[in-house]
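As structure tokens, here come the structures.
Bear in mind these aren't lab numbers, they're just calculated from the coordinates by the rules spelled out. Because the structure is a prediction, the values reported are computed rather than measured. Cβ atoms are built from the backbone, for glycine too; each structure is taken alone.
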Structure 1
Amino acid sequence: MMRETMDTFVRDRDRARAKRGFIACISADPTYAEPRFNLAKLEEADENWDVALKWLHECQRLASGTPLAARASEEISAVEGLKQRLRTPEGKRAFRYETLVADANNLTASEKYGEALALIDEAIRTDSARFEAYSVAAAVHARMKDYAAALKAMDSALAKAPSDRRAKLESALAVMKKEFLGEQLAARASAAMSEQRYKEAASIYMKAWETRPAFEGYGLRAALAYQLAEMEEDASKILKKLAASKDLSVAQAASAQLLTLKALHTTNTP
């Protein structure tokens with residue numbers, strides 16, 4: 001029941017339904033501490049601090065002497081500190097901002113990009129001086145392959161980030177720039193393929209692969225372009241390398257393409 005409730009919540013993010021599921025777990029076994037911890041987190045999300053503290057104290061008592069009890073104790077301190085923080089307008093605004101950013105992150109992980117961007121916009125309206133929302137926006141746009149928007153958002157994040165957070169953001173920006181360049185090169189190569197400029201397409205796909213070595217699909221496309229350009233030796237070199245890939249689907253595709261190449265060579269040999 002506990003596992004099913006957690007799996008369902010990850011899928012639909014329905015807090016009310018999850019609460020009913022965890023309470024059913026407690027009804028089935030009143031000594032079960034873990035559902036109480038999860039209920040506390042759900043009540044925190046609904047800003048029901050006193051109810052959350054009630055569940056945390058019960059969890060701490062039932063799980064006494066275990067790592068879960070230690071987590072409950074830490075959470076109790078955090079909630080009590082948060083209640084104190086929310087007594088000021090500045091604290092309320094900061095909490096609202098951080099909640100929106102955290103929810104946007106969760107939606108991004110669930111590939112609900114439109115909803116994530118809506119929360120990011122709200123977070124920026126809440127506090128435009130902070131960097132975190134822009135950083136999440138950059139990640140969402142990058143996942144959507146809108147690299148121009150991703151780079152713009154990351155520039156905003158860097159402009160607002162404190163010095164101790166800039167290195168991580170700069171590293172993420174460098175990755176995005178490589179991804180953007182790879183996508184641009186792949187688009188150029190695809191256009192060359194459609195115009196039957198196979199040798200040129202192969203060369204551009206190779207540049208894209210050099211830019212993003214982990215994206216071995218570029219290598220497969222380069223090999224196909226070389227094959228269509230009747231440059232079987234160049235195609236074969238790439239395919240032999242990719243046949244040893246750790247990615248099973250890439251290795252299988254490369255091996256199949258190699259077999260096709262060998263069959264064509266045998267057929268064309270006098």
Structure 2
Amino acid sequence: MILPVVQGSVPNKDFFVYAACDAGYFDEFGPAFVNSVQTNAKQHIHLHLFNPRPDQLDRCAAADISVSYEFAPPALFDSAAEKWANLPTDELRRSQLERTRTAMTKGNDQNLHHRMQKTYYACARFIRLAKLAQNRRFISMDVDAVVRGPLPNLSTEFDFYLHKITGRKARILAGGMYVHSQGRSQEFLDHYAQELRTNVENDYIYWGLDQDILDRIVPGYLSGHLPITLIDWDMRDDSVVWTAKGLRKDSPRFVNEKQKYTF
């Protein structure tokens with residue numbers, strides 16, 4: 001597929017909070033996310049929107065949020081969905097299809113096209129972020145998050161920070177990224193974006209692609225461990241960022257916190 005054209009603006013601050021979402025997620029989580037950042041962290045916000053409505057763009061402008069956006073209709077993912085129409089013969093691709101089907105069930109997807117579209121959103125947010133960053137400091141997080149206090153300044157000992165899970169299911173999470181404007185940070189972002197872009201352009205999209213690429217390339221860079229307090233899906237009282245991972249979106253604890261910032 002050919003990536004859609006990006007419209008809109010770029011952040012004009014030395015430090016910004018970045019998130020991306022489609023029109024549906026914007027309606028469900030966007031207002032609370034924006035209000036929580038502006039109330040508690042008081043940092044500039046840049047949103048990248050997929051298939052936004054005019055009223056959503058107007059709402060961002062009124063809230064003094066910089067916005068970039070693109071239009072990626074379901075038909076754009078015909079070829080990507082077709083690649084998974086038949087059961088793959090090799091083990092790796094079978095496991096990737098299984099992950100995708102599991103995500104479809106959990107996400108109540110209408111069809112494979114719908115999951116391909118969601119997967120594109122998860123990957124394209126970082127393709128777009130690499131262009132937006134341009135050697136500026138930022139923190140990227142999922143839009144289904146609530147910021148509950150000031151964002152800390154993490155040490156410049158590391159160029160960037162990602163949350164790393166160890167043990168039997170070791171992996172690096174894409175849902176939180178704190179990046180300094182130093183060292184090889186921009187090189188890492190460009191590398192990550194290019195790996196994602198190559199897969200997308202070749203219509204090789206599966207759920208978890210963004211995480212798999214991180215697992216492979218991050219060890220080559222000077223990265224630190226993003227504290228759980230900045231990506232906390234267990235929603236501890238002392239955490240700065242609560243993120244509604246998976247079914248936690250409907251947990252009373254998260255819903256009550258979100259409602260504090262939904263106007």
Structure 3
Amino acid sequence: MIIPRLNAESTKHDFFVYAACDETYFDEFAVSFINSARQNTANSLHLHLFNPRKDQIQYCKDKDISMSYEHAPLDLFHKAADKWVHLDEERKRHTLEAMVKSGDKHIVERIQKTYYACARFIRLNEIITSPKRLFAIDVDAVVRNDIPALEPSCDLYIHRNRQFLAGGIYLTGTITSQKFLREYATCLIDSISKDDLYWTLDQDILDKLVPKYIYNELPRSLIDWEMKNDSCIWTAKGKRKELNIFKQEQQKYRN
């Protein structure tokens with residue numbers, strides 16, 4: 001597939017928090033994410049939007065948030081969806097499990113969401129023109145406290161479970177941290193351009209790429225799906241989106 005045109009403004013902040021979402025996740029999560037970050041931190045935000053409505057673009061402008069966006073309609077992903085039958089059994093299983101969890105009716109919907117998960121890092125690479133400290137996180141999160149500056153003793157901080165997780169990547173602003181982002185984006189572009197899209201692609205690439213760089217474990221307080229009271233960020237991983245404790249925290253920042 002041909003990657004859509006980017007509408008963007010380059011961020012000029014020395015440190016910023018980055019997240020991405022489509023129009024549905026914007027309504028469900030981005031408003032509380034934006035408001036919690038604005039209320040509880042002094043950190044700048046950059047949001048990348050997939051297929052946004054005009055009112056969502058205006059909302060970001062009204063909040064004075066650095067923003068980029070693109071339009072990636074469903075029909076872009078039919079060729080990649082057709083290739084899905086040729087995936088190995090493990091990749092098929094991961095994809096089907098993700099479809100069940102999200103209520104996807106057709107494989108092409110999951111392929112589109114896979115593109116969103118991957119392309120956010122391609123766009124992040126495009127909006128920075130020099131090494132910067134930044135923290136890329138999932139938008140289904142609530143920011144509860146100021147995000148601490150992590151020591152630049154490595155190129156990146158990331159959490160590893162069974163795989164390296166793309167839901168929280170802190171770049172320290174070294175030259176090699178930008179090289180990591182550039183290489184990550186290049187690998188993702190290569191797969192997307194070949195219509196080689198499947199759920200967990202972003203994590204599979206991280207598993208091969210991260211060990212080539214100097215990395216440390218991301219503090220759990222910055223990617224906390226246990227919802228601990230002293231954590232900086234609560235992340236609604238999987239079914240935890242339905243937990244009352246998370247919904248109640250979200251509700252504080254809906255307006």
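Between structures 1, 2, 3, the greatest calculated value of distance in nm of label points 7 Å out along Cα→Cβ at positions 167 and 199 is seen in 1. Quick check on the output: 0.25 is FRET efficiency 1/(1 + (r/R0)^6) of positions 39 and 159 (r between Cβ atoms, R0 = 25 Å, to 0.05), derived from one of 1, 2, 3. Which one produced it? Value 0.25 for FRET efficiency 1/(1 + (r/R0)^6) of positions 39 and 159 (r between Cβ atoms, R0 = 25 Å, to 0.05) corresponds to 2 out of 1, 2, 3.
For which of 1, 2, 3 does distance in nm of label points 7 Å out along Cα→Cβ at positions 103 and 207, calculated from the coordinates, equal 0.7?
Values: 1: 4.5; 2: 0.7; 3: 3.1.
Computing distance in nm of label points 7 Å out along Cα→Cβ at positions 103 and 207 on every structure in 1, 2, 3 gives 0.7 only for 2.
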